[in-house]
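S.K.: Presented below are the structures under discussion, each in the form of structure tokens.
Here, each number is a calculation from the coordinates, and none is a lab measurement. The structure presented is a predicted model; accordingly, all values stated were derived computationally and were not measured. Cβ atoms are built from the backbone, for glycine too; each structure is taken alone.
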Structure P
Amino acid sequence: MDVDIGNALASVASPGVSRDSLERLDEQVADAHERIEDGMANGEHGYEALNLPDRTDPDEIRRAVEPVADAEALVTVGIGGSALGAATITEALDSDTKTVYLDNVDPAWVTAELERLPLENTAINVVSRSGTTAETLANFLVVREAFEDAGVDWTERTIVTTGESGPLRDLSERHDLPSLKVPDGVPGRFSALSAVGMVAAAVCGHDLEALLEGATAEADTLSGSLFDCPAYAYGATSYALDARGAGMNAMVPYAESLETYSEWFAQLWAESLGKDDLGQTPLRALGVTDQHSQLQLYRAGPRDKVVTFVTPREADDRAIPDTEVDDLAYLGDATLGELLDAEFEATEASLAAAGRPNVRIELERVDEYELGGLLYGMEAACVLAGELYGVNTFEQPAVEWAKKATRGLLGGGEFEEADAVAEKTELRVER
């Protein structure tokens, strides 16, 4: 992962960061890096995520998925960090295995997804650290029922990834299901490079070692200076731009296969940094699709955004056929890849010409190695940004509040958060 912050400098953009400001900020980065190193060395909660490339065992994951290694399809039941990391990996990489991620409880959608699966050749991957996540357990019960109704023994098709104790751990022991452990000290949104994110990759036949090697290569760049570390350059620049008014961060990959990565980034950035009235708001977009809509706002709207581009240097290509239409003849000498690159470069230049900050993240290609580096790099960037903001990057009290309210509304216990639902202020406009 390479990072180019040139178009975020004050000499190009407003808001922007001067080189002198970056030099001063680098002193804070050095202090933050020391704190991060200490957290990693001591295995502290959250910082332990940055140790995953050395601690995740790909052989253990492959052994767990061996009973379903020939699955035609995989349905992963999880939500948030229990699904987005896995989805980012499998949807970025080619595989013959169909993947479905039940990360929502919309009944019509869940039913439609299950009806499209060949259940007799489908594996189930259920993921929840606590084993009590309402959405995950509800969907898992629905999936089990669908398998039973189809006459398929779900116990022969299920892998469990959960904590040391809880309902899912009990279930796995009762039915002797293959199981893996959610790593201690690693919040879900930072768990893509563990069994949480890599079970699906293993079922789909992806190279787990390459994912971890790419992450390790990125980890080796962590240092006390943002000028020597791509991840820290991104985290520090995003923080500095936010401080100068760019409170929104639009993540725009120029590769269709990385669309889900934008969703993963949005959770990582929002849930980790949104504390104490601080943090950037992540926006999700896809080039070139959204440059024909959202770019208008990014270039000519309020100066409260930074646009982050992610682009691979190499990709498969396809020639554009010749045409007899004179105005389109120039396309016959080009390829779709060349058109995509031209669209990206034009969009990037358009923002710079309008003085709008943007950052370029480059990968060699979209493969396991580069994807592992990207995921690790953005996690490290987020941890650094949290240090600079002075927030607890690894907690999520607002999310926990809503979980308690939901459980209370469903009769799962007495929670004062549920009482707030009845206190809603209304001002209805009805037809």
Structure Q
Amino acid sequence: MRGANNRGFGFWTLTFLVVANMVGAGVFTTSGFTLVSLGDPWLVMLAWLVAGAIALCGAFSYGLLVKQIPVSGGEYAFLSSSGFPFVGFVAGWVSLLAGFSGAIAYAALAFEEYLPGDLPHKLPAVIVVVLGALTHGGKRVVGALTQNIAVGLKLTLLAVILSYGTWSMASLEWQNTAPRSLADGSIILNFAQALIWISLSYSGFNAAVYIAGESKSSHVVAKSLIAGTSIVILFYLMLNGLFVLAPPKEVVLGQADVAALAAGWIGGGRFENFVRFVILLALLTSILSMMMAGPRVYGKMAEDGLLPKVFALQGKKVWPAVSLQMGVALILIFFGSLQDLLGYLGLTLSLCAAASVLCLFLGAHRGLVNGWKAVPPLLFILATLISAILLMIRDPWQALGTIVTLLIGVIGFLFLTVRCG
């Protein structure tokens, strides 16, 4: 079987990696901001459902890609091997700055937001990033075992939250408001913005492809993408039912710690504290999983001569690449905030993913799909592009960070080309 490696990561490790990457800061922080934009809890729920369907199309598309290109490296590997080295380099740069380091910084800042007490600003965020680097900078088996145990515990505790929250709500009155219409043009633009924001919560659907070269087979990777994404969609819809449908809108409107505030309204202080603990665990595992997957991209770029050779993963040496990722994440923590990073990360990562899926129809690997298998990739590309365009129409400034990131990647590629030429 192509890409087979009997000693590599198996289905459950890869599925847990997908779940851990997805269930992180986004689901526990985004809905309060989205509720401000849409103004209706039911539209918030619809946005999570639509974004989930788009993510599932993306997971299916990446599964097709990894079967043809069963190597570690994610978007960088897909685009470069498809005959687009320039776009591949830019995608690798996006992964370094936004895809992993930016997402790690966002999760670390959210971790700090949910911590009780009054601790020095940004110190907890720094500590968890360093902890994640130490965990995955050593032997691979230690990082994988830690990852699986933590994710299994996280899913169990999230199930407890859902069960207790639903049981508690049986004696309370759910908010029963009539959904707003999507016919209003401003609502459509706001809905597109919400999809981009929420796409950050779903962006980890492709996590397993970053270590595809260390998996048992590319088919196992493809299955784990679908399984992990499906599990997360179900969890997200149930969790957001508690977050935005259960409490009065004013309780969670515009709040970063939306999950804890909703839990406090549903079950009181003890339940709120328990939820905060589970969310802290979820955020920690999200950081750990990104520390596990991200260095494989930088390692692949170093092997191809686009980064210094010290970052290559020769002999499974990952510490230099992990240190690079940690350093960039710490810089973003000191210079960013949750709301600053939300739109930037969602837009940048969704466009990069759409470019990768486009490899199924263009370049050296064009013609990989036909018939019904071409439908999910096309839907993913179109939905991502339409949402991005509508977001930029609504608020052009939100695209500034994305444009700057892409321009720096272009300049970096030109510099390397001139130096090597």
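S.K.: One of P, Q was used to calculate helix-only ellipticity at 222 nm (-39500 (n - 2.57) for each DSSP H run of 4 or more, over all residues; to 500), giving -14000; which?
M.R.: The correct label is P.
S.K.: I've got another one for you. I have 1.6 for distance in nm of label points 7 Å out along Cα→Cβ at positions 91 and 307, calculated from one of the structures P, Q. Which structure is it? Kindly include the intermediate steps, with their values, before the conclusion.
M.R.: Working: P: 2.2; Q: 1.6.
Answer for the origin of the read-out: Q.
S.K.: Comparing P, Q, where is relative contact order in percent (Cα under 8 Å, 6 or more apart) highest? Intermediate results must be reported in sequence, preceding the final value.
M.R.: Numbers: P: 23; Q: 35.
With respect to relative contact order in percent (Cα under 8 Å, 6 or more apart), the highest-scoring structure among P, Q is Q.
S.K.: Next question. For structures P, Q, calculate distance in nm of label points 7 Å out along Cα→Cβ at positions 131 and 275 and state which one comes out highest.
M.R.: Details: P: 2.9; Q: 2.2.
When distance in nm of label points 7 Å out along Cα→Cβ at positions 131 and 275 is calculated for P, Q, structure P comes out on top.
S.K.: Comparing structures P, Q by distance in nm of label points 7 Å out along Cα→Cβ at positions 83 and 259, which one has the largest value?
M.R.: On the way: P: 1.6; Q: 4.5.
Largest value of distance in nm of label points 7 Å out along Cα→Cβ at positions 83 and 259: Q.
S.K.: Hey, Cα extents along the principal axes in Å derived from one of P, Q reads 66, 46, 41; which structure?
M.R.: Working: P: 63, 60, 58; Q: 66, 46, 41.
It traces back to Q.
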